[in-house]
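Presented below are the structures under discussion, each in the form of structure tokens.
Each reported figure results from applying straightforward, stated rules to the coordinates on display, with no laboratory input. In this text, all values refer to a predicted model and were calculated from it rather than measured experimentally. Cβ atoms are built from the backbone, for glycine too; each structure is taken alone.
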Structure P
Amino acid sequence: MKDRFGRQIDYLRISVIDHCNLRCVYCMPLRGLSFIPSPELLTAAEIERVAEAAVAVGFRKFRLTGGEPTLRPDIVEIVARIAALEGVEDVAMTTNAVLLPRLAQPLAAAGLGRINIHVDTFNPERLKKIMRFGTLEEIERGIAAAEEAGLRPIKINCVVTRDYNDGDVVDVARRALERDWHTRFIELMPLGGGEAAHLSLSQFVPSRETRERIEAALGPLVPVPSANPADESRNYRFEGGPGIVGFISPVSEPYCGTCNRMRLTADGRFHLCLLNDDELDVKKVLRSGGGRAEVAAVLARAVGLKPTGHRLEEGISTEERSMFQIGG
């Protein structure tokens, strides 16, 4: 399935919940939060129906996100339902790893193939400052559980925030020099307005600066050609290092021209572009008895309406939803 700009859209990111057990400063405030009531979340069967329709029109890759997806009590069932669909080539998840010690093995057995772990620093004190809840010890136990379950290579997602963890990027990147991890540094994105969006603008660090800091400390990074033109990460490696260092730069170096993604929110809406508010309701179709063909029609319409890219340069971003409500 191609959109009106000729981009092949074959990757669906599915938010299964908007709750999270952490409160990262650039994502979720400590007060004033409201979450989707449980009856309004898509069920495991409804998520499967959407995935089935997506496969029927050419989608091949799926990623489960949140909030924190491991907070869904039926997350293993959701993975199993999607992985069992004929035509699915890849099922992945983004998580903070806190609950992986008990879930990594069941998730892998259900068909989860890959995992991205969000951790902004390996300094325990600064982790408390930026991620606020949870501990480094909990996250490291989760990483170890993921490795033991065979969910490799470990990908670390580090959101770089000035005055919080920008001084720790060298320590995070060093993991790719010492291990076969993929360490990926992500620029802050202003979503949803309020405290988090303000911080995203005032504490923004461009990827160029992060890369320069890493190279000054650890040596030159060698570009790694990507076999996937839609990969949002510009990847490198150190000479002699087994891992990958990636930079995801939606603000300073947009990759909208090769975007292959559609997003499904936890309350059942196709979100057309991460940094736009436009959405189409598919839950209404599901709960009025719609089957695969009807869901596929909504998805096809969503792909057809997908914008050419974000409009941050015009000062336009999402106002209705924050990152934890979209799934990243």
Structure Q
Amino acid sequence: MKQLFLKVIPWLVTLGAIYLIATNIDWRTLTGHIGDAKLLPLTIAFVLTCMSYLFRSRRWQFLLPSKLLTFWDSFRVLILGFFMNNILPARTGEIVRAHMGAKLTGQKRTLMLATIANERLADGVMLSVMLAPFLFSIGNEEVSHGLLWVVVLFAIAAVFFGAVLLLREQLFSLFDTFHGKLQWKSTDYTRNRIRLFLHGLTPLFSPKRFPVVLLWSILVWFVELCVYIAVANAYDIDLSLAQAVIFLAAVNFSSLIPAAPGGIGVIEAIASHILIAVGVTSDLEIALAMVLSQHVIQYLVVGLPGAFVMFSWRSTLEEIEKETSVVEE
């Protein structure tokens, strides 16, 4: 029942979001706007999105404790993970990505999961830094407070993981004392996994790696920002810098909400509402068309190479599915 509940909730969230969209949209107007969109800006957005994933693949190499993956392997594993996130619920693509990364590097999945957590933390903090200067000049108190909470949560996460890494030896000393008193086998396994996970987090907080990861993160998100500006231009919307950053943050932060694969419906409902609230446009159909266009571009960029990688690694993915089913049983 618990597993069924966890699987049903994301779909209920998605169906609720789709219902809200469907009852407030003039579909003929929406399709008209999409049909009138300029092809050149959308093509530019597509190319820039491709570049973004190439840059992400390069950055992931620096988030690994050592040079464990070639650029080509890093791209294949990363794009497969994003592709699986678009077709599987509950961001299961992260597990697939960790498993394939472990297969290629000979490392533990726990270590690979830590590097993916590093990537998500770096993205969240970078988006928060980009958004922070505009939080109190958005012109809509509800949107400002909602985005502020997300920024604060990422700041807390960064401070927490940094503090844990700084004090990890003291924490492990306490854990060893606890383990010595209980003598549970499970605590020994847990301690080793936690130590391995923390080892995977160290590159982001390393004085040598951090500047490199920061530069690649700036490049990734600058390119992503240009994608959103290009999408808006396709609908003759000229975004200010603040509006472009809010558009970027609205789509990416709303994708964190537990929903059906790829955030379908939820991203459209939340991001289009925010675009209206901050004055990008007063036309809900235009706002939704912009969000849909970006979402479709992302699906195409991830889906085409992701499907190719999935079929080329099909036998290994079947092994993952069997292992997952055994664990659930």
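Observations on the structure shown:
- Which entry (P, Q) yields the derived value 22 for relative contact order in percent (Cα under 8 Å, 6 or more apart): P
- Set P, Q, criterion mean count of other Cβ atoms within 10 Å over residues 141-148: the highest-scoring structure is P.
- Structure (P, Q) behind the derived value -27500 of helix-only ellipticity at 222 nm (-39500 (n - 2.57) for each DSSP H run of 4 or more, over all residues; to 500): Q
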